[in-house]
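What follows is a set of structures to go through.
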Structure I
Amino acid sequence: MIPAVLLMGPTASGKSALAFQLAQRFGGEIVSVDSAQVYRGMDIGTAKPDAATRAVVMHHLIDIVGPTDAYSAARFAQDAAKAIAEIRARRRVAIVAGGTMLYFKALTEGLSALPQADPSIRARLDARARNEGWPALHAELARIDAVTAARLARNDAQRIQRALEVFELTGRPLSALQGNRAATSIDLGTTLPIALVPENRSALHVAIAQRFEAMLAAGLVEELALLRSTYALHRHLPSMRCVGYRQAWSYLEGEIDRNALRAQGIAATRQLAKRQFTWLRTTHAATFDPDVRGSFDAIAEKLERALEGA
């Protein structure tokens, strides 16, 4: 069986460029593992590959839902497994690349057995949040699920809402239910897990800052303004909770100035990278430092050996 490459790494570590190089060299197609690139119209703030890049190498799971739509890790796992199977059927190499670690977890391990979302409960919680504020709902969560509340920011609307929803549906705290994996029928077959882990964190922080500044220069704020005029958006939608868009929303609302937008966007991206590093430490992937000379050749050689044995 042709192995599927699972290419993981923190934001701004060079995953997209490496995936593109591997796809060109080995006749591959890229399956995006990015919870923001699934949304149509969100191009600049997600570092989405441009049309020229996608014309050279086929990309999957990009631009598949509108920014007002929901897209879950469970749905991703099914969509990605289907894409991998179709790529293999064409006798090509699936390069599954991105930085949304929950999506990788859903694909390779399955998800905790949790209830489906309930629109009526979510609407009620949204209404309460508009009146009381998310910190008040976070305080309520702390009383019923201190473990979950302790790891969530007081304004993390999406996760606070989900934890309260789960408690209302099941009568049990989210922290008690997580870890009970749902049975999954996904069989990925042979995989080659690879993690890009830059050792020089300072250099990564510089790259993060440069990339966010480039997004601002390319028109991130203007892109969000256009989206807001096109779709019925609100700031608590999953799409608008994405790093960069969340800060740009605050800027457009007049809550922060341009300097704060830049500072908060960079800080949020660094926090995202920190969470990604934490998750990568739990994987059993072959680890490479993308800043070390020869890393691409070493990864390519590893894939070549795997393909020879397929």
Structure II
Amino acid sequence: MKDSFGRTIDYLRVSVTDRCNLRCIYCMPEGCDKVSMAQILTYEEIERICRIAASAGISKIKVTGGEPLVRLGCCHLIRSLKSIEGVKEVTLTTNGQILGRFLDELKDAGIDGINISLDSLKPERYSRLTGGGSLGKTLEAIDLARASGIRTKINSVLLSGVNEDEILSLAGFAFRTGLLLRFIELMPIGIADSSLGISNEKVLKLLLEKWPDLEADSTPWGNGPAVYYRRPGIRGGIGLISAIHGKFCAGCNRIRLTSQGQIKPCLCYEEGFDLKPYLRESDAELEAALKKAILMKPLEHCFPEEGFGSGEHRLMSQIGG
């Protein structure tokens, strides 16, 4: 599928729930409103949308939340998505807290990869950042995922004055474990304060000072916009996802489906396209609606613009990670 600017759209991020077992400070604070289950797409509806999307050119699907594994039957959905003709890859993003109990089922379902969030290697800080999460559980989940043979990546969001002092220790963790760790610039979505974000330019400067042998790696390690760096002879690597300071809109290949059935062409803008009414229509009409939503995709986001105030105000958990 092509959008109105000629970009190929082949990647769909599917949120299956707005619920989460953590309360990360930049994503989902305590007391936020939860969506009624009556408003959430059924798995059958999600599968149908993904099947239509695949027939129109979507080949990669990421299952997200909230925390997708808190919704019963998530592994069964992944198995169903893997069986859709034209879908080449189905992956999952998770905080890792309950991943261990699902790994065998996920592997049996054919999952192609798992991304695990890890914003700190300090137990007390991790708990504070995540609203009570256990660092030990996440580290155990990372070890189990690696041992299972499932492709595993780590995602880290850096916050000024909060965990920026762990840039080198998080990178060192990647080199020790042989995993790819991506530093993701904070985007001002919902409650996230853009002033807390850390530029990946600063991150790269610190990494190069510590490891002068770090060099760019053009290998396509994922579906997204990360720029990767490796060290000769070292299995682990670092990815930089620089939404703010390394604007990658020209090559953006993704759209999002929220748990309530809205297509989000761009995270920056509140506007979306509601597919729910079209679920009562034919496959052809649903496909036409999906293509219309893709044509709504803007040329680029405007997060850095001074005075920007018309963007997305929902929490990231309500949109889909």
Among I, II, structure where relative contact order in percent (Cα under 8 Å, 6 or more apart) as derived comes to 22: II
Among I, II, structure where distance in nm of label points 7 Å out along Cα→Cβ at positions 98 and 138 as derived comes to 2.7: I
Highest-scoring label, criterion being FRET efficiency 1/(1 + (r/R0)^6) of positions 42 and 234 (r between Cβ atoms, R0 = 35 Å, to 0.05), among I, II: I
Highest-scoring label, criterion being distance in nm of label points 7 Å out along Cα→Cβ at positions 82 and 146, among I, II: I
When distance in nm of label points 7 Å out along Cα→Cβ at positions 58 and 258 is computed for each of I, II, the largest belongs to: I
Among I, II, which structure scores highest (criterion: distance in nm of label points 7 Å out along Cα→Cβ at positions 74 and 178): II
Per Cα Rg over 2.2 N^0.38 Å, the highest-valued of structures I, II: I
Among I, II, which structure scores highest (criterion: distance in nm of label points 7 Å out along Cα→Cβ at positions 202 and 242): I
For -16500 (helix-only ellipticity at 222 nm (-39500 (n - 2.57) for each DSSP H run of 4 or more, over all residues; to 500), calculated) the corresponding structure among I, II: I
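No value in this document is a laboratory result; all are computed from the given coordinates. Everything numeric in this text was worked out from a predicted model, so none of it was measured. Cβ atoms are built from the backbone, for glycine too; each structure is taken alone.
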